[in-house]
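Asker: Below, each structure is written out as C-alpha cells.
Bear in mind that the values in this text are calculations on the coordinates, not laboratory data. On a predicted model such as this, the values are computed, not experimentally measured, just so you know. Cβ atoms are built from the backbone, for glycine too; each structure is taken alone.
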Structure I
Amino acid sequence: MNPSPRPLRVVAVSGSYSNPSRTTELVAAIAEAFGRVIPIEVHVISLHELGPHLAGALDRKRIVDVAERQLQRIEAADLLIVATPVYRASFTGLFKYVFDFIDQYALVDTPVLLSATGGSDRHALIIEHQLRPLFAFFQSLVLPLGVYAQDSDFEDYRIINETLTDRIEKAVARSLPLVKSSFHERLEAERTLAGEALAYS
C-alpha cells in the first residue's frame with residue numbers, strides 16, 4: 001500500500017516592513033484559499049522579521065543560520081506565494097535583497113503566485129512590470145493570475161472586500177491544475193531518488 005503523499009509545501013513571502021501588515025494578510029489569505037482545495041503545509045516569511053537577521057550581508061556565506069534556514073525554505077517550496085507593498089513604483093528593496101541570495105536555479109519550474117498591495121489601483125501593474133520579470137529570470141512557473149489589493153480592500157489589516165476575496169479564489173482555481181501537475185512531478189522525482197538511494201544502500 002502506497003503511503004499518502006506529503007502535503008504541498010507552501011512558502012508565503014511578505015515583503016512588508018511593518019507589522020501588522022496588509023501584505024502579510026494578503027499572502028496568508030491566498031495560502032488559506034489553497035488550503036481549502038489541496039492539503040498544504042504553510043510557512044510564512046515576513047521580511048519585517050527576517051530583515052534584521054540579514055544584517056547587511058554581502059554574500060550568502062555571511063548570512064546567519066536563522067536567515068539561511070528561511071532561504072532554504074524558499075528554495076525547497078512546492079509553491080511560492082510572494083507579495084510586496086508598492087514602494088516608489090517597485091517592490092521593496094529588502095524583498096529584492098532576499099531574492100538576490102536565492103540560488104539562480106533553485107526555483108526552476110517552481111509555481112509562483114504573484115501578489116502586491118498599494119494605496120490605489122494605479123499601482124496594479126507592478127505585478128506585470130516588476131514581479132513577473134524577476135521570477136522569469138529564475139525560470140519559475142509564474143501562475144496565470146496575480147492578485148493586487150489596495151488599501152480600501154482592508155479594514156484594521158483584515159480583508160473586507162468581497163471582490164478581492166473573489167479574485168483570490170479565481171487566482172487559486174486557475175493555478176490549481178498547474179500546481180498539482182508540478183507537485184506530482186516533484187513527488188515522482190523524490191520517489192525515484194529515494195529508490196535509487198535504497199538500491200545503493
Structure II
Amino acid sequence: MPIVYQKEPAEAAEAMKEGLNNMTSMRAFSTPRLRRVSTGEAEAPVLGQALPVYNLGLSDLAEEKNASAAIHTGWRYALKQGDEIVAHGETIIDPAGKHHFAATNEGPLVEGTTKAIEAAEAQNEIRRGEFEVRFLQVPALYVAALWLVNKSGGPDYAVPVEPAPAPLVPNKLLPFNDLLTLLQEKAKSHSAAQRDEDKVGG
C-alpha cells in the first residue's frame with residue numbers, strides 16, 4: 001500500500017466524538033449538511049480517516065527554515081454519512097499535550113483533500129514506495145497540501161490541495177522541497193509587503 005496513515009491517539013478520537021455528540025445534542029451545527037443532523041433529517045456523522053495536521057508559520061518560512069519547523073497541531077477527520085464524506089472535523093493539541101475538539105467545516109478543503117489523496121495514489125512515484133500522509137497548512141498564505149513523508153528514507157513529496165494560490169497547482173505531485181521553496185518565496189514577498197504597509201501607515 002503506497003500511502004499509509006498514522007493512527008491517531010485514542011484521546012484525539014474521543015475528543016472528536018465528544019465534540020460531535022455535544023454539537024448534535026445542542027443542535028449547534030451551522031453548515032448545510034451537518035445542520036440536517038440537528039433537525040433530524042440526517043444521521044449523525046461518524047469518524048472516517050484522520051490526518052495529522054501540521055502548521056508552518058509565515059516567519060519560519062520567511063527565515064527559510066525547513067520542514068522541521070512544522071508544528072503538529074492536531075488531527076483532521078473525514079466525517080461520513082454512509083459512504084459519503086460530508087465534512088471535516090478538527091481537534092487541537094494544547095501546550096500540555098491534551099486533545100480537544102475544535103470545529104467542523106464543510107468548506108472547499110473537504111472535497112479538495114479527497115481529490116488530492118486520489119491524485120497522490122495515482123502517481124507512480126507514490127505507488128512504488130511507502131509514504132505517510134500528513135495535512136500541512138500555512139494559514140497566513142491560505143495554503144494547504146498533503147505532505148507525503150517517505151518511509152524509506154528517500155525524498156518527501158507534496159500535493160497542493162484545492163483551492164491553491166498560484167503558482168501552486170492543485171492535485172499536482174511535486175517534491176516537498178520544491179513546495180517549501182515556493183512557500184518561502186511567497187512568505188518573503190508577504191512579509192516585505194506587510195513592512196511596506198506598516199511604513200505607509202506609520
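Asker: Compute mean count of other Cβ atoms within 10 Å over residues 25-32 for each of I, II and report the one that scores greatest. Display every interim value, and only then the final one.
Answerer: Values: I: 21.9; II: 12.8.
Across I, II, mean count of other Cβ atoms within 10 Å over residues 25-32 peaks for I.
Asker: Here FRET efficiency 1/(1 + (r/R0)^6) of positions 9 and 81 (r between Cβ atoms, R0 = 30 Å, to 0.05) was calculated and came to 1.00; which of the structures I, II was it taken from? Could the numbers behind the result be given before it?
Answerer: Numbers: I: 1.00; II: 0.75.
Answer by label: I.
Asker: Can you tell which of I, II yields 0.35 when FRET efficiency 1/(1 + (r/R0)^6) of positions 57 and 177 (r between Cβ atoms, R0 = 35 Å, to 0.05) is derived from it?
Answerer: Working: I: 0.35; II: 1.00.
For FRET efficiency 1/(1 + (r/R0)^6) of positions 57 and 177 (r between Cβ atoms, R0 = 35 Å, to 0.05), the value 0.35 is produced by structure I.
Asker: One of I, II was used to calculate mean count of other Cβ atoms within 10 Å over residues 17-24, giving 16.2; which? Could the numbers behind the result be given before it?
Answerer: Working: I: 19.2; II: 16.2.
Structure II accounts for this read-out.
Asker: To test your reading of the models, identify which of I, II gives -14000 for helix-only ellipticity at 222 nm (-39500 (n - 2.57) for each DSSP H run of 4 or more, over all residues; to 500) when calculated. Don't jump to the answer; show the numbers that get you there.
Answerer: Numbers: I: -14000; II: -11000.
Only one of I, II returns -14000 for helix-only ellipticity at 222 nm (-39500 (n - 2.57) for each DSSP H run of 4 or more, over all residues; to 500), namely I.
Asker: Using distance in nm of label points 7 Å out along Cα→Cβ at positions 129 and 153 as the calculated read-out, with 1.9 as its value, let me know the right label among I, II. Walk me through the numbers on the way to the answer.
Answerer: Working: I: 1.9; II: 1.4.
Label of the source structure: I.
Asker: If P(r) over Cα pairs in 10 Å bins from 0, in percent comes out at 8, 32, 33, 19, 7, 0 when worked out from the coordinates, which of I, II was used? Before the final figure, lay out each step's value.
Answerer: Details: I: 9, 35, 35, 16, 4, 1; II: 8, 32, 33, 19, 7, 0.
Going through each structure in turn, the value belongs to II.
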